[in-house]
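Nothing in this text is a laboratory measurement; each read-out follows from the coordinates by a stated rule. What you see is a predicted model, and the numbers here were worked out from it, not measured in a lab. Cβ atoms are built from the backbone, for glycine too; each structure is taken alone.
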Structure 1
Amino acid sequence: MLCLDSYVIMDILSDNNERVAKAQKYLAEVKLKGGTVSATALAEVFFHIARRRDEESASKAMTFIKSIENLKIVDAGEKTSILAGALRAKYYKSRQREISFLDCIHLATGIVTNCKKFISGDRDFEGIEEIHVEVY
């Protein structure tokens with residue numbers, strides 16, 4: 001099972017054919033084997049699309065995400081939240097690796113839900129030890 005970073009969702013919804021193609025590979029795997037995404041990723045995606053386009057486009061993106069076959073949207077509970085804080089404390093390095101709290105929640109979601117891989121296009125995830133990370 002895969003855990004998707006919001007980066008993957010943004011790439012799927014982008015106008016860049018190369019990025020769409022890279023992200024689609026993982027979406028196809030989720031449809032076959034299952035996957036998770038943190039509910040906080042929806043906030044991140046909504047914000048970016050509403051800011052770049054409009055709220056109607058952002059709402060359509062939410063509908064799309066919720067319709068992805070075999071993708072479970074996971075709320076960040078106590079265990080995930082505490083783990084996210086621990087991950088940020090371990091990996092955040094000012095001006096070197098500025099991994100955000102939201103990114104750590106996405107990552108913790110993958111760990112807590114026992115995903116085999118965490119998928120992102122964000123280089124800040126390289127070198128994470130707690131889960132196998134694939135940065136495309």
Structure 2
Amino acid sequence: MNLFSRLKNLKMILIDDDEWIRDAMRLFFEDEGCALTAVETAEEAIAAFGKQTFDIIIADYRLPGMDGIDFFEFTQKGTSRNAIKILITAYLNQSVRMMAKKAGVHDLIEKPFKPEDIEASLSRLLKKNPENVEKNQP
């Protein structure tokens with residue numbers, strides 16, 4: 001099964017305060033027949049988590065209000081704790097790497113990035129840990 005066939009059955013969320021990134025990523029996944037919820041802030045994502053569980057979480061590090069690392073720490077306690085977690089950042093350094101690892105992040109992608117970078121990351125992570133996502137399925 002190819003990546004996008006598998007993603008069609010999964011719930012994904014992107015948290016990024018850059019409208020262009022949200023729109024571009026949403027269109028990229030929609031063109032492949034996959035749904036992506038895209039929100040501007042971690043607080044909006046928390047509200048979305050109140051309505052459903054997500055299998056894949058992609059979040060920017062620097063966000064207004066709660067940052068991406070704090071958001072991933074929040075998800076460790078909820079129903080999406082087994083979700084695949086990807087952090088995107090323009091501020092990648094050793095400190096961010098360590099905080100991300102502690103928060104349960106599976107992959108880091110440095111900005112600027114292309115949608116294909118997210119695609120490659122998801123492909124690797126789904127092959128490496130397929131059981132994580134199945135735990136979130138009903």
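Brief remarks follow.
- With helix-only ellipticity at 222 nm (-39500 (n - 2.57) for each DSSP H run of 4 or more, over all residues; to 500) derived as -18000, matching label from 1, 2: 1
- Label whose coordinates, when Rg and Dmax of the Cα atoms in Å, for residues 43-98 alone is calculated, return 11.3, 35 (choices 1, 2): 2
- Which of 1, 2 leads on relative contact order in percent (Cα under 8 Å, 6 or more apart), largest value: 1
- Looking across 1, 2, the calculation of mean count of other Cβ atoms within 10 Å over residues 11-18 that yields 13.8 traces back to 1.
- Of the structures 1, 2, the one that 21 was derived from, the read-out being percent of Cα pairs over 25 Å apart: 1
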